[in-house]
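Some structures to go through are shown next.
Read the figures in this text as sums done on the coordinates, not as results from a lab. Source: prediction; values computed, not measured. Cβ atoms are built from the backbone, for glycine too; each structure is taken alone.
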Structure 1
Amino acid sequence: MSVTMSEWAYKLRNFWREFKRQKIGLLGLALLIILVVLAVAAPLIVNPDYEKNWNLAEYWKDNPIDAPPCWVQIFSSKKYAPQRVYVWMSNDTRKQSPNIKVVLVKKGRGYAIYNVSMHYNYLWDVPPNNIKLELYVRHKTNSTKYPVFDLYLTRPDGAVLKLANRQSMTTNITSSLSSMNLGRDIRSILLEFASHYVNTTGVQPSTIKPLQVIFSKAGKGMLAGKTPPLKGEYTFTFKIIFTEPSDKVVEARMVIMGSCYGLLGTDALGRDLFAGIIFGIKWALIIGVLTSVISVFTGVFYGIASGYAGGWTDEALMRLDQVVYSMPVLPLLILMAAIWRPSIWLIILFLAAFGWPGIAIVTRSMALQLKEELYVEAAKAMGASGWRIVFRYIVPQTMPYAFASIALSVPGAILAEAGLSYLGLGDPLAVTWGKILHDASMANAVLNNLWWWVLPPGLMIALVGLTFVFLGNALDRVLNPRLQR
């Protein structure tokens, strides 16, 4: 056993010595290590709950929609408002943001008055996509007397706008500045405010962009966004009157849905595309490597069995190989997706089932040559069994080709899965790059100039494919004597 281990160690040292000479192979190995590290560390890099809730629109409701990545402002003279979330909880002092203050103004027999002020220091040129203000109150369940509240906005220039006045029928009060309709439409309120500075005759409220007007200096061009941004502290104040003294505010949230988001922006549901790219690495490697390993080793052993057996066995096996090789794979995969619920594992199985015939043809030709070698004839003369000859003398000679084929087959498997997912036939529960591209296509991302939704997954597919092409070419040069220089 020690001799055998020494031989293996010697061969590995020789292999590594030759592999280090292939600069393109070292680049491929470095890229592969980075991809594996990112795939393993994905739960540490991004929130692992993102993957489980990827298809749940409600989970992403606090994120801006179609927001570009924040690094785009490096190439722009304007600064984009980032994503911010401020929370105040009455039962947890660690979750009481200084930007939110809840004050009990007065409490008496049959009533309680609270003021909830939310402060936002605006320092940017491009306003946020939206601002959501949420209050959660504890309300006496058997009472029909619901709290009444007013909502005011105080701008840095001292202007005070009354945005809402209504009675809440639930324990959740939510105000969205981009589409708020609490008593009056916010666009009508802003149009009335702008009328002090600009002629608003004939202007329809539906044409107003609320966030653009709120964060602009008052002036003639404020409705068209042509006045400079008004920077400073904005204060949203809820004045709440409870008709039950025991009622109170238990939680308050202010969500600034930024005009940019993270490293790769968001899609039409507000999903973090950087998280999708990171989660997609795992599935790309699993699909590519598993499919390649299964199909290559199936083809290798099938081809060796056919070539070594010879005669009618060889003829029958090759005819079956040609039948499978000539089958149209994509229509069959589409049919499979229509019959069974698509899953990653089923896609891997079907891709492997149609990926081995080409490998089998090559390894059969190698087996036909190897079984005529003198050392094989000597083994037969010494009474060695067919199994021993195959696994001791023929299989090891085909392994260099097999390993190179595995690396070179990975890109094809990844592209096949991406193509199926792009057509909507992939696993709906797996976050793959093909699925991200499918969602982008359905939302017309290219026509809407949402390049951050299309380019990153496409580039990642190309990068992973290129990684294994580099490795495959390097392995082929090292392990195939005919290509050694």
Structure 2
Amino acid sequence: MNSASIKKLKEIVGENNVLDNPADLYVYGSDSSVHEARPNVVVRPQNTEQVQAIMRYANSERIPVIPRGSGSGMCGQVVPVRGGIVLDMKAMNRILEINPQDGYCRVEPGVVDDDLNKALKPYGVFYPPTPASSVVATVGGEIANNASGGRSVKYGAARDATLAVKVVLANGELLSFGSTTRVSASGYQLEKLMVGSEGTLAVIVEASLRFVPIPKLRCLGSAKFNKLSEAGDAIADIMGSGCQPSMLELIDKIAIIAVNKANNLGLPEVEAILLYEADGMAKEMIDVEIGKIQDICKKHKGFDLESSYEAKERARIWAGRAKLFPSLSKYDESLASTSLADDMAVPFSKMAECADKIHEIADKYGLVMTAYGHCGAGCMHTKILMDTDKEISWENARSAVSEIYDFVRSVGGTTSAEHGIGMSKAAAFKKEKAASLELMRAIKKAFDPNNILNPGKLMDGPDDWVEETTLRYQSS
């Protein structure tokens, strides 16, 4: 990009909303993944009309545009691998409408998840995806990655909450997809196509979202297990029994040790802990649900079961899971926690086998890997803890990631449950979706003929994330 392009962008959004100094470009060159690449410029639109003008100019000049929320993605989705414009959407953060009668709200893409739920609370409703990063994650980013969280087992992911969107195409055209009705059989559901598209098809500038009533009561419980496989078998049994937990989470021993070291929680360092929650409006019904879950845990040798409706006690029980992700680097301070094969999904019946396979592969390659996640939704999270200063660590991690995804595909699983593909998982994603990659590329071309929207991601991501991308670590 040249000075004339920078000048033009300043004319569109104002001088203060165009950033091109090295410090800003460095900050916007990475997300929460292992990847980095500098943009040529960062542009902060304030409204839809500015987004349209930016896209019209970028398309005419064939300049890449990468829409970005808060940068909390873990797979390199917003890393500008081909330079160009990072389109920071956080300033478009208005809540446009809350309609309790029809059960939806309209928001701009820069609205933060927690801020939206604070605004919805007086109406007795909430927006359900709530990922762990909800304190910073924006609605636009959640839709673009089909984000979800702990309560997705009952309330679904961003796709289930997205009723309609307004988007700006690569050529600057503004289109509306979907409707605010709860059901629709009116042709292709293009609003759902935007979910999980990772900014490769259009720029989301508005979304209409379904909300649900806040349950009157929540009861949270836990069970300990001396074998990871027993916890996995309990998960499959719970989900196959007709129970409807609002949350079902797994934490393995490595994660337990890490949160104890980081937070001095004093959790028993057993092989696995299951956390389970039931919610609703009637205590009698919740008690029945919790009782069923506890009986199943006992059947699979779960012990030290506890549960509580009290907020303070629920916070105590939940503390280990809440603090897990930032605590992992404390497991061994000579190792860094990296997001690589971090959120595959497998059938419930394969949860135990998958957890064991993760540890087996980690041992094979001299790595430390944890197994945890929203197991009630079939989501298995991992993190690879390794010495990132050593080239051999990256080689071993590459081999381990490949084997994990080979296993996931072999049992009918999928590459990503909620974190998306970006670059880190592109190789596994392309193996899984080999038969439909050309169709995906055709869809991309129909929306974005000049391939300016977030190029080099998803089906066009790297086959080798170690050799073909720049890592935010130095190896020797």
Structure 3
Amino acid sequence: MLFNSLHFVFFFPIVVAIYFLTPLRWRWAILLVASYYFYMSWRPVYALLIVASTVIDYFCGQQMGKQASQAAKRPYLWLSLAANLGLLFTFKYLGFFAESAAMLMGRTSTEPLISLVLPVGISFYTFQTLSYTIDVYQGKTEPEPHFGRFALFVSFFPQLVAGPIERSQDLLPQLRNNHRFKFENLVSGSRLMLWGFFKKLVIADRLAMGVNVVYNDLDGKAGTTLILATIFFAIQIYCDFSGYSDIAIGTARILGINLNLNFRRPYLATNIRDFWSRWHISLTTWFRDYVYIPLGGNRTTQTRWLLNIAIIFLVSGLWHGANWTFVVWGALHGGYYIVWILYRKWRPTVSKSLAWQGLSRLFTLTFVIFAWIFFRANSFADAIYIVTHLGQNWSFSLDALNLLGIMGTLIAIVFLAILFAVEIGKEYFNLRERFFQLSRPLRWTAYYALASSILIFGVFSSAEFVYFQF
């Protein structure tokens, strides 16, 4: 089920009504049934994978809780790792590695050796449940005794298929609590959902039409067109993914559950490290805590430290998709990060002037947008074609009009201006606090205007969110 579908429009209010009308001790069951229905609306059979992951990790958690030593816990940790990563590898990477090995051996056929449908959200819920077993093993959290609540932790529908990736210490206690209906949660959650739908339907899906025109048919496209389409994609993926996160967080908030922030205005970052502290925060911190720190982090030699960073970004790239384009995307960001570290070592004192800060933001944004070429390209060959043709056949015609049409371009300009104003206002001018200082009629006028813009200018094609493919 998609957030941006008529199905969800009916589904969610019904879930909210039943949830708050149900006796407190059974509300977890309502959310569990709703979560499985939400997921099974795509392909019911793949719910079996969530069930398998849930049963195995519940068992492993319970058994580790009975052991007195780390050595005794270790077999159950390895069972959890093998089961979850095994499922992830089979459905997401088996075909990719088989094809890569076959190509090295000289295979030229374009027919896939192995073709499996990727279960939606598998990368997200496997990482979420793995964090639980690792935390139990390390003694950071106690095993959850209630199987139903643990199953809900793994499958909670607002963030099941595209995050935020929640930690057991944050989400499980909330699932044990009895939440009563609060009007302020309804208002703040709905407001966040409204902003998420605006970013997805009005901006992301509109820009996607222009991006697809270029990236799906590269022949003869001018360099300026390729650049513009890539900039469009940078905005599209941000609005698409952060829009999903806003809707997920808002949906959960209405139910009385707080999910963690996943985006914090990443395109205003002053350097690549700052960018990754703002972009897909739940995944970045997951890799930090469960891969980077166990590898030694920065508490080692400089060579090993830089190697750890390279590993993290390569693995992160591969996590996003079974394609060499994603590996290159990860490698580029790893390279950016390493260059930034070496630069800071060489010049530890950085100017704090407004001019320098502005230049730093521009450089960071440029490098991030360039890397998006490999993320969006349909193949590695397409990505290389784009990179090598960015400076060729420059045409100063109105490329945006060719991609989106006159009306589409005007709509995009107006609403992108609103998006940028909000982002900059939040970053520098305490926009949120200033907004709530306005009178209630003015605030509700803004809400109605936002809702009207979605209904009038939204692209209602039920397009999937970009990160569903991961």
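Worth a mention:
- For distance in nm of label points 7 Å out along Cα→Cβ at positions 45 and 389 computed as 5.1, the structure of 1, 2, 3 it came from: 1
- Each of 1, 2, 3 could give mean projected area of the Cα convex hull in nm², but the derived value 22.1 comes from 2.
- Structure responsible for -22000, with helix-only ellipticity at 222 nm (-39500 (n - 2.57) for each DSSP H run of 4 or more, over all residues; to 500) calculated and labels 1, 2, 3 on offer: 3
- Once distance in nm of label points 7 Å out along Cα→Cβ at positions 213 and 245 is computed for every structure in 1, 2, 3, the highest value turns out to be that of 1.
- Structure from which 1.05 was derived, Rg/Rh (Cα atoms, Kirkwood Rh), for residues 205-308 alone, options 1, 2, 3: 2
- Label whose coordinates, when mean count of other Cβ atoms within 10 Å over residues 237-244 is calculated, return 19.1 (choices 1, 2, 3): 1
- Read-out mean count of other Cβ atoms within 10 Å over residues 117-124, computed value 20.0, structure in 1, 2, 3: 3
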